[in-house]
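Here, each number is a calculation from the coordinates, and none is a lab measurement. Worth saying up front: this structure is predicted, and the values here are computed from it rather than measured. Cβ atoms are built from the backbone, for glycine too; each structure is taken alone.
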Structure P
Amino acid sequence: MSGEIDFLDVGRIVGLHGVRGKVKVAAFSGDPEGVLAARTLRLTGGRGTAPGTVGDYEVVTAQRAGGCAVFALLGVDTLEAAENLVKAVASVRRKELPSLPEDEFYWADAVGCLVVDEGGAPLGKVVAVEPGAAHDWLVVRRPGGEDGYLPVAAAFLRKVDTAARRVVASPPEGW
């Protein structure tokens, strides 16, 4: 895909694991399994860094612990060093992420897609994807400029074709 993003935000460091500087990453998807394949983590921000600070860290080990991915990172081997990274956003190289089944997509790939109804009439453009308790939401900027929230659920999303940059939707009543 042209203009492809090299790194995708996959989670946030939510705490420490053990006493040797390992960090726990809570995956935005809720499932840390795909994140564990990362060989490099790009971390943005964190408690002990200036806002917007970015650093790339080589993954020494990765394991699942509860609902998180736990990483040992090269050069981060003390509690103090790891503590500075808590709250950082973790990103992974796209090529290190697993392929997804046909009915799934990475959030970053949906942003910018044109949303049309089943007849092909434009409904707007995806400007963000937000997590929800029961399901996620596509934030769709409508032609008038206001944002509509479209549930990421089979009943409302008929087809998501990120390669074609197009989403076919059947919005709920009153959307």
Structure Q
Amino acid sequence: MSRTFKAIPEAVDVPSGQLAAALGLPSREPGAPRLVIGRREWLALPDFGIRSLDAKTDSGARGSSLHVENLELSHDKTSARFTTFCHHGNAVECTSPVARFGQVRSSSGVIQERVFIHANAVFCGGFRWSILLSLANRSDMLYPLLLGRRALAGYFLIDPLRVHLLGTRRQLEQEIPASTRCGGP
């Protein structure tokens, strides 16, 4: 007999960070409790001074990707400088250590060599975790940040009919310390 799992979303009045700790996330066990998120969620990247981005969750994509422009590597290829943009459209100049280089097959089927970095990500309610991001020009895409299944595994279930289940952009921006704020009202 095969095993079947059920997921029953339940709204709780607890910030995402506290709920994740109470659930013991991350958990690799099948059927373990998870946070339910929508097909899009507001996300902050405080390491880069970005207080809000509309991130697309995509369990079909293996990796995660951040829209960047003007990507430059140091002479020894251990750090990357690039420009990205916060939700308000303001350019943000960033520097990050390079985690690795790797090949990625884009949604159009083209294989590209990409630079990967580690970044701390924050959802509304304070849930924080580290993600591996490939740096790519996503100007032709609707969303500047794609969260793939490696970043989602062990933490989340996606409800494809809903968006922004963890909170609003304004809620997230209020939670991010003023020292990391990027543009906007």
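Some values worked out for this structure:
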quantity	calculated
Answer label among P, Q for the case where mean count of other Cβ atoms within 10 Å over residues 37-44, calculated from the coordinates, equals 22.2	Q
Parent structure of the calculated result -0.90, given that log10 I(q)/I(0) by the Debye sum over Cα atoms at q = 0.21 Å⁻¹, for residues 61-116 alone is the read-out and P, Q the choices	Q
For log10 I(q)/I(0) by the Debye sum over Cα atoms at q = 0.19 Å⁻¹ computed as -1.37, the structure of P, Q it came from	Q
Ranking P, Q by Cα Rg over 2.2 N^0.38 Å, for residues 45-92 alone, the structure that comes out highest	Q
Parent structure of the calculated result 34, given that relative contact order in percent (Cα under 8 Å, 6 or more apart) is the read-out and P, Q the choices	Q
Label whose coordinates, when FRET efficiency 1/(1 + (r/R0)^6) of positions 29 and 141 (r between Cβ atoms, R0 = 35 Å, to 0.05) is calculated, return 0.90 (choices P, Q)	P
Of the structures P, Q, the one that 2.5 was derived from, the read-out being distance in nm of label points 7 Å out along Cα→Cβ at positions 21 and 133	Q
